[in-house]
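Multiple structures are listed underneath, in structure tokens.
Bear in mind these aren't lab numbers, they're just calculated from the coordinates by the rules spelled out. Keep in mind it's a predicted model, so treat the numbers as computed, not measured. Cβ atoms are built from the backbone, for glycine too; each structure is taken alone.
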Structure I
Amino acid sequence: MLFCSKQYLIFFALVFALYWSLRWPRAKIGVLLIASFVFYASWNRWLACLIFACTTLDYFLARGMEAWSSKRPRQLLLAVSVCANLGLLAYFKYVNFFLDSLQQLLHSAGGSASLPLLSVILPVGISFYTFEAISYVVDVYRRKMPAELNLGHFLLFIT
């Protein structure tokens, strides 16, 4: 669903009207959350599931960081979050670059390898939500802000 399409205009108008017709804040959040995932899934369902899974992982890791008073477990949870987020970003953005570089390195060293280029679909906005999630977990780790208690609110923040 492209921003400049008639389909998006209708989708946006329906979400806008539904949002402003509701009285309850929880229902409004639900509408925005569903609309966000429907919009993302209209491009690729699996990547929408990936965003959901990564965001849920960051939510629980941040909650764990807040629950621990000891520095070591908090550092471990932060490291897991940052590594998972940067690992996904590196995979989606750079896996073919690294495979091609490795193949060229082996070729220049006298070896040969036929490494396949992967058919990787780059998720829309992956850099944005990756660094937004990292910023959040770092702020929770540094105790600059408390961990979000509501998973729906956190999912809406990231999406």
Structure II
Amino acid sequence: MDAVQLLLEIESIKQLKYRYQRSVDMHDWDGLADCFVPDAVCAYGDGEFTFTGRESIISFLRSVMDRNGMLSSHQVHHPEIAVTSDTTATGVWALHDSVIDLDNDSYYVGAAYYHDEYVKQDGQWRIAHTGYERIWEQYQTRSTSGWKLGMPGL
């Protein structure tokens, strides 16, 4: 693979990971499902929440995130992507996430590192394995913190 093709493959993988994050935050479950291979594996929360199969992963995320009182922002940075063959790659990403849970009056912020494996099928990169290791996290109640939520429609 020449240098230009390698850069194109890496950019495609970056776009995949960004789409994954946006789909979680926007509760776009069909868009998120398209990011995974059917037999994908995830290990969230240092492996505490581990699922095999795209449907199991989406079902878990829907059960946790799919309600009006759950607002999130997941941002990934500093990708370290290695294309290991024409159809496989790995990636390490710094994660910063913020979650507001209006139903439970809580705010959560944290940092972690994702460790991903990707496969290219039918010309598209997809996630075969994803998971993260927490570096730190902080929880607060919103009512005692003095913070107020400001967003359109609320």
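A value of 21 was computed for relative contact order in percent (Cα under 8 Å, 6 or more apart); which of I, II is the source structure? Don't skip to the end; give the middle numbers.
Details: I: 30; II: 21.
The value was obtained from structure II.
With distance in nm of label points 7 Å out along Cα→Cβ at positions 9 and 129 computed per structure, which member of I, II shows the largest figure?
Looking at the calculated values, the largest one is I.
For which of I, II does percent of Cα pairs over 17 Å apart, for residues 49-96 alone, calculated from the coordinates, equal 61? Mind showing how you got there, number by number?
Numbers: I: 39; II: 61.
Only structure II yields this read-out.
Kindly point out which one of I, II the value -25500 was derived from, the read-out being helix-only ellipticity at 222 nm (-39500 (n - 2.57) for each DSSP H run of 4 or more, over all residues; to 500).
On the way: I: -25500; II: -8500.
Attributed to the structure labelled I.
Output the label of whichever structure in I, II has the greatest value of FRET efficiency 1/(1 + (r/R0)^6) of positions 41 and 73 (r between Cβ atoms, R0 = 30 Å, to 0.05).
II
Suppose FRET efficiency 1/(1 + (r/R0)^6) of positions 65 and 113 (r between Cβ atoms, R0 = 30 Å, to 0.05) works out to 0.10; of I, II, which structure was it derived from? Don't skip to the answer; put the middle values down first.
Details: I: 0.10; II: 0.90.
Source structure: I.
If we compute volume of the Cα convex hull per residue in Å³ for structures I, II, which one ends up with the highest value? If you can, show how the numbers build up before the last one.
Numbers: I: 138; II: 122.
Checked I, II; max of volume of the Cα convex hull per residue in Å³ sits with I.
For the read-out mean count of other Cβ atoms within 10 Å over residues 57-64, a value of 16.0 was computed from one structure; give its label from I, II. The partial results should precede the final answer.
Working: I: 20.6; II: 16.0.
Among I, II, the structure yielding 16.0 for mean count of other Cβ atoms within 10 Å over residues 57-64 is II.
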